[in-house]
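Each in structure tokens, the structures are laid out below.
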Structure 1
Amino acid sequence: MKKILITGSGGLIGSEAVKFFIQKGFLVFGIDNNMRKYFFGDDGDNLWNISKLKTHTNYIHLNIDIRDKEKIEELFKINKFDLIIHCAAQPSHDWAVREPFTDFEINANGTLNLLENFRNYCPKAVFIFTSTNKVYGDTPNKLPLIELEDRYEIDESHKYAKEGINEKMSIDHSKHSIFGASKVAADILVQEYGRYFNLKTVCFRGGCLTGPAHSAAELHGFLVYLVKCIATGKKYTIFGYKGKQVRDNIHSYDLVNAFYHFYLNPRIGEVYNIGGSRHSNISMKEAIKKIEHILGKKGNIEYLDNNRSGDHIWYISDVTKFKNHYPEWNYKFDIDDILNEICNVLKKNNF
């Protein structure tokens, strides 16, 4: 039986990957020490999700911190993994300012710890890293954007207008946020271990990753947290850009399925932008209207003029490169599917 290691297994993408690869016949080792509760409080607590995962056969849960060199090395010494999916992270650019050292130690040093043990103990395996579009910093805000009634859009004459932002966008000369900088470090390390040591590594630079398994909080998990707020009457705060900021949203299943396609035919030191693309994207104002309609409730929405530092005004991922490399992959969910599923699942669970 093939072995897979999934870090951040209690999170949105990690838990989706656990279920997906169990169905594919893998023995799954999951690392998660519920640091989300430390980052985001009770809203971020993912013990409920970890408890559900533990009921699966062929799942072994490990309460390990990815910064712990001795325990990570011991794990790799004992187990020869065929695949590593690295999802564990400090995921909020707002939170990173509070504890820059913690943010960097988890996102950069933790990734290095995993890469070095991957190189030493299972170099024939595949290493998949969940990077972020924040590696581009605020460069997307320099694009020629046009303000419409409910969203910003890019000028139709621009090369990114049809498909979105591709991997050729520069990561230099921009404001990344402290979180973005730590993820850049991890992203470059994953590429370098691929290219320098000739290992099968990949960075998936995600847009907004979403789905009902998200333990969303104000600082992370845009769509799920918005649904929770509208459903319960809790105040939701929009930070700047008139609520017209646009994000592409990819369902956790579609992302993990992309991971699987890469695993079946891996490449060396590869990078892909991955997100909802033109297939699945939405502005804050558009999302509020759609969720209010689905739930039949008006949201308690507050607007603040000041945007989050380095935040994107408009970001849509061009997934052309990945689709060209893996033409059998495609989306299962669009934005309406995603919103309806989140609302229905949260209603079923009484929010």
Structure 2
Amino acid sequence: MQSQPLFGKGWKMSERTAEGYDISAVEQWVAENVPELTPPFEWERQEGGHSNLTYRLKDQAGKLAVIRRPPQGELLPKAHDMSREWALISSLGATGFPVPAAYSFCESNEVTGAWFYVMGHVEGRPLHNAQQTLDWVPEDQRVTLAHSLIDTLADLHVLNPDKIGLGELGKKEGYVARQLKTWYRSWTASIEPAQYDDVRAHDLHHYFVDNIPEQGMARIVHGDYGFHNCLVNANSTVAAVVDWELASLGDPLADLGYTLNMFPESQADVDADPEMSTSLPGFPPRSALAARYAERTGRILDKLDYYRGFNYWKRAGIIHGVYARYMAGQKSTDGVDLGGLPKAIDRSLELAQQAVARLGAK
């Protein structure tokens, strides 16, 4: 049976466009599948999200929601997997973990050319740099914010994925080993187009492969957890964690090491990266946040420098790959500080070496 048109003949709205979306078809689908919302919508593009096409929707009652689908064009296998993101927010939301409300998921390409899902809108802002922190988070609330960030990560890592329906999210064992393989392959493949290599990348890879800590029980690993992927509310707490497309099952301490690398321990750390969102006064030092995580989870962090060093090495590999694409002419260099990328690679490898040296000194 063919659906009746959603809007009457007299309905008119100024021209609306949304990349990747057939607006009328999507709104018809929402009308039939999302009782929380009343189309038609105002559509507003949201930036970020690793190139997924994300729009904020405002319905006829003024209620806000968010719709998300993969970018257009041919995609790599497993890239931009909407079903994984949907599984995560729907399962985590049921536990009370702070994620947007999961409204409905469309696993048909017929509506708008790709799978998509609709979720609730959460009031809050991500923090990408020091200026945003300065504008949005008063100095006397920065301890509260840092504690909320770490406590939320700890709460994620105490969840048993098997008990909340996420036990099949990915392979449970060998998380760090898989990451090392992936990013070392990226480094070696990028050497020629980047015209850049560094013996430290190879030496560190060998060290990390030979010294992988025992993983323990697999937990949900966000993969990119920090203020840039959290919505911070007016009370300076984490209102929601977003952008789950890199999430997997694996070693939670890899997540922790990544997040702690974003916090300074000393003024020298601040001076080395003054634009970081945590570089302003008022934040607790990295060591205090690590201790808080350990107390909340009961985990022993004697190998924390391994995970911190591994994440610095991985960051070097990511930047190296980006630099290779610029050097090969695959990305426009307009407005890009191309000379700053090798410096960032060098700094990341230096920090990885320092972490390894601390391990050797213990």
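Derivation of every value follows stated rules applied to the coordinates shown; laboratory data play no part. Nothing here was measured: the structure is a model prediction, and the numbers come from that model.
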Can you say which of 1, 2 returns 37, 24, 21 when semi-axes √(5λ) of the Cα gyration tensor in Å is computed?
-> 2
One of 1, 2 was used to calculate P(r) over Cα pairs in 5 Å bins from 0, in percent, for residues 120-279 alone, giving 1, 8, 14, 17, 16, 16, 14, 9, 4, 0; which?
-> 2
Computing helix-only ellipticity at 222 nm (-39500 (n - 2.57) for each DSSP H run of 4 or more, over all residues; to 500) for each of 1, 2, the value -13500 comes from structure 2
